[in-house]
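Engineer: Some structures are shown below for you to check.
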Structure P
Amino acid sequence: MTDTITTLEPDDGLKTWGWLSYVLHLIVAVAAVVPGAQVSAVLLIIALVIDLVKRGDAANTWQASHFSWRISTVLRAGLLYLITAPLWFFFILPGWIAWTLISIWFLYRIVLGMVRMNANRAVE
């Protein structure tokens, strides 16, 4: 009987962290587009911290683009939410429409990143 030893490639650990981050982002993104679904922003903050901490480990790998992709997605969405927040105070319907579109865009970016990661491809 032979013993089989499974070795992990250096990128496997990064991929695991990447998947964890994507899943946390996905939970938040789905909750953002499903009426009445609420999740804590803590999940998004945890995912962002993972990406910020592990981004350096991914340097010069195909996975580096995924860490940057998730970070820029969160920062852009946050900025767009802040810019459109006054719409909620003055015009409720345009605020709702703006935030729905931002949430759909956020969900699209997370799903696209997950598809590319599953194929071991970088995101542009």
Structure Q
Amino acid sequence: MSYRYMRIQGREKSYITKYPKGVFSLCWNLIRDSVLTECEKAMFISIDNWFKDNLPEPEPCVNHEKVIIFFKCESTEEMYEKLKPAIALLDKYGKAYDVVYTNFVGTIIYEDDWQVAVKVEDGKMV
């Protein structure tokens, strides 16, 4: 079976969307909580910067709308490789996460070649 979308998400919910936090939020929380070493922090920030430099930031995210992001599986391979060191940080520090593959994401309100933004209300995709 092939899937269209993929998301790496934690088991703790975002206070904004009430949906499980994504991999970037999980890693930023490790920085906020002073868990990472300076080297690990610099490495994650370089990953975050790579994504900012190479993928468009979805307009709904810029506008702080209640959305979650899924990567498109057909163009995820390079992004997943870039995220592996960040995922290793989650493993190292015992932050539970799930890699979710699906064909059903609800209402897509933004789409580009690599990702989609999906509307979320009360912790559920609309």
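FYI, it's all coordinate maths here, none of it is from the lab. The structure presented is a predicted model; accordingly, all values stated were derived computationally and were not measured. Cβ atoms are built from the backbone, for glycine too; each structure is taken alone.
Engineer: Rank structures P, Q by FRET efficiency 1/(1 + (r/R0)^6) of positions 29 and 109 (r between Cβ atoms, R0 = 30 Å, to 0.05) and report only the one at the top, that is, the highest.
Structural biologist: Across P, Q, FRET efficiency 1/(1 + (r/R0)^6) of positions 29 and 109 (r between Cβ atoms, R0 = 30 Å, to 0.05) peaks for P.
Engineer: Quick one: Kirkwood radius over Cα pairs in Å came out at 15.7 when computed from one of P, Q, so which one is it?
Structural biologist: That value comes from structure P.
Engineer: Assign the value 40, calculated as relative contact order in percent (Cα under 8 Å, 6 or more apart), to the correct structure from P, Q.
Structural biologist: Q
Engineer: Still on this structure, please answer the following. helix-only ellipticity at 222 nm (-39500 (n - 2.57) for each DSSP H run of 4 or more, over all residues; to 500) computed as -26000: which structure among P, Q?
Structural biologist: P
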